[in-house]
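The following blocks contain the structures, represented as structure tokens.
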Structure P
Amino acid sequence: MKVGIPTEIKPLEGRVGLVPAACAELIRHGHEVLVQAGAGHNSGYRNADYQAAGAQVLADAASVYEAAELIVKVKEPQEADLAHLRAHHRLFCYLHLAANRDLGARLKEVGLTAVAFETVRAGGILPLLAPMSEIAGRLALQVGTYLLHQPHGGRGLLLGGLAGAHRGHVVVLGAGVAGGAAVHTAVALGARVTVFDIDRERMNAMRAVGHNVTALYAYQQAIGETLPSADLLIGAVLLPGRRAPHLVSREMIRCMAPGSVAIDISVDQGGCMETTRPTTYEDPVYVEEGVSHFCVTNMPGAVPRTASQALSASLIPHVLRLASPDWDEDPALMEGVNVRAGAYVNPAVKAELEDQG
């Protein structure tokens with residue numbers, strides 16, 4: 001099969017669908033790989049690196065989409081990408097259609113098969129979402145500590161504190177991969193951490209991370225009682241294929257101290273805070289109710305080399321399967337099919353989007 005890797009065009013998105021070593025693996029299995037010139041540049045991979053791996057480097061996106069059958073990219077198609085997509089394509093990327101009804105409708109119109117990384121499920125886990133969720137959880141702490149600095153409008157504190165000064169308080173909503181990574185990073189910084197979840201095993205796992213972690217059931221009242229003391233709030237709630245529920249109201253945000261920070265990793269799925277609205281790295285931060293909000297929809301795009309390497313390692317077995325004639329006998333990939341032949345396929349995505357009318 002001819003596998004195409006276009007350049008990402010979402011603002012300041014530096015990742016690439018597959019690194020050269022992954023392309024070489026596809027070629028070793030008898031597939032052709034077509035890479036748009038410059039696709040790997042921001043991840044530190046030159047055109048010559050792809051050519052050395054055996055891939056063909058084509059001049060522009062139109063050439064890649066025209067020649068390829070399977071399109072492997074990172075983020076959801078942008079307007080310019082949609083112009084190139086055709087019914088014969090298999091599209092493999094992050095889609096997050098629950099928060100993007102218009103894109104879902106466009107993909108149905110095209111008539112292609114769209115397989116979303118975030119709903120591929122194998123062994124009860126989401127293997128293609130997990131590495132990016134881990135990166136986003138770690139980045140949430142890095143960004144949060146920066147935004148808490150006084151010159152950036154923050155409260156002017158070190159999260160870990162030091163002798164003679166209080167520790168900062170980090171509140172995390174969700175103890176999955178992203179939330180867990182945020183908790184581990186916050187503990188390493190020395191912050192006081194409160195994490196909310198509904199799963200007892202996850203709560204126990206978070207308590208075991210460090211003595212400075214409190215794990216609580218995600219009652220809305222309990223969240224509301226905790227937020228006035230929060231310096232950094234991180235939303236990491238995930239319902240695969242569905243919009244994230246609003247666990248934090250505007251009134252709850254209003255109760256936070258001026259200069260505190262809210263980071264909503266769940267923004268790709270609509271966000272878990274009422275005050276969340278999608279941003280890009282071109283203009284990532286806004287202030288609501290005195291709280292700095294960071295709601296960038298492609299957080300791992302800030303570390304494209306690390307992210308591309310991690311994503312490719314998770315992707316390659318699934319790309320190999322998707323490129324085979326009997327790919328639709330693979331239950332993990334079938335969980336990932338969001339759109340096919342003009343209809344929604346994944347039950348969660350179908351319920352979410354058809355419920356919206």
Structure Q
Amino acid sequence: MDITDVVVIGAGQAGLSSAYFLRRFGLDTVVLDAEDGPGGAWRHRSPTLTMDKIHSIFDLPGVGQEDGQDDTAPAREVVPAYYGAYEAAIGLDVRRPIRVSTVARGGGDRLAVATSGGDWAARAVVNATGTWTRPYWPYYPGGGDFLGRQIHYAGYRGPQEFAGRRVAVVGGGASAMHVLAELAGVAAGTLWLTRREPVWRDDAFGEVARRDAVALVEERVRAGLPPQSVVGVTGLSSTPVINAAREKGVLNRLPMFARITPDGLTWPDGRHERVDAIVWATGFRSALDHLAPLRLREPGGGIKVEGTQVVKEPRLQLVGYGPSASTIGANRAGRTAAGNVRRLLAARTLLSA
């Protein structure tokens with residue numbers, strides 16, 4: 001079993017940010033990543049998601065992005081290239097591909113991290129596994145009888161595979177906007193369905209609004225409730241993708257159906273629409289199964305977190321969870337997590353002296 005001060009699980013934005021600050025604080029840090037190369041979840045995005053269609057990519061601490069970025073380049077190429085260059089420039093010790101199977105309480109003051117590439121004993125763990133590997137598929141009666149195609153946004157690779165088909169897009173966030181904007185003029189028709197009326201923002205979504213959105217999600221995780229996505233509390237502001245969807249006339253929202261039939265969707269009032277495919281742009285859940293041995297769940301279903309520190313296990317920091325699950329809060333969470341680890345380890349060193 002290898003021994004280290006800190007194990008960081010995941011090398012996306014939150015994981016890399018955490019590792020950067022941990023190294024600055026002089027802590028022996030190893031980063032474990034399940035992917036074959038840099039980029040985290042960005043490696044798996046649709047090739048049609050170009051840089052001009054995303055909200056923004058925040059600079060990682062210490063090394064910014066190069067100027068002259070090609071806005072028409074796929075984000076799945078640009079972001080991994082940036083992350084890879086960042087790892088090299090900072091000199092981070094990233095081990096990949098390594099999958100973490102469990103994190104458990106080990107002997108003494110360490111956590112035991114079991115992986116496909118060996119085991120580590122760490123004085124602290126920063127978990128930055130994100131959500132991409134846990135797409136959320138809501139249940140609706142009749143889903144198993146549908147004769148058309150159903151995919152989650154995680155598997156969406158562009159509009160051409162839906163050419164000439166009637167497509168239902170389920171979800172009220174940026175992912176749904178991306179799909180709707182691209183399907184317009186390619187698919188034979190689209191239906192847009194959400195559980196709640198969409199909230200449109202006319203104001204600029206600046207720094208103050210971002211921090212307010214993060215604070216709302218922080219309230220939930222502090223109470224031990226499952227985190228609500230940051231996007232879910234911000235509403236939809238004007239972006240190039242949303243503007244394109246609006247101009248193409250596809251933002252005609254319908255309430256959710258009651259049942260899926262072999263050839264379409266049925267509403268409580270008897271309305272029926274034929275569709276050939278359903279795209280579930282319904283978000284993701286946190287990938288935390290490997291933390292099950294720690295028994296962290298609260299009665300409310302979530303994990304109680306103060307800042308980034310888990311209340312039931314102070315040696316564990318959660319980044320990319322709740323308020324830091326988006327690019328808005330990931331860098332700040334990395335700095336907070338590293339600071340928490342530094343204070344925790346310093347206090348334990350004093351106690352053992």
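Bear in mind these aren't lab numbers, they're just calculated from the coordinates by the rules spelled out. Everything quoted here is computed from the prediction, not taken from an experiment. Cβ atoms are built from the backbone, for glycine too; each structure is taken alone.
Ranked by relative contact order in percent (Cα under 8 Å, 6 or more apart), which of P, Q sits at the highest value?
Top value of relative contact order in percent (Cα under 8 Å, 6 or more apart) goes to structure Q.
When you work out distance in nm of label points 7 Å out along Cα→Cβ at positions 178 and 266 for each of the structures P, Q, which one comes out largest?
Biggest value here belongs to Q.
Could you tell me which structure in P, Q was used to calculate distance in nm of label points 7 Å out along Cα→Cβ at positions 2 and 50 as 4.1?
Q
Tell me which of P, Q gives 2.1 when you compute distance in nm of label points 7 Å out along Cα→Cβ at positions 58 and 74.
Checking each candidate, the match is P.
Still on this structure, please answer the following. If you rank structures P, Q by mean count of other Cβ atoms within 10 Å over residues 218-225, which sits at the top with the largest value?
When mean count of other Cβ atoms within 10 Å over residues 218-225 is computed for each of P, Q, structure Q gives the biggest number.
Who wins on mean count of other Cβ atoms within 10 Å over residues 10-17 among P, Q, i.e. which is largest?
That would be structure Q.
Here distance in nm of label points 7 Å out along Cα→Cβ at positions 82 and 290 was calculated and came to 2.5; which of the structures P, Q was it taken from?
It was calculated from structure Q.
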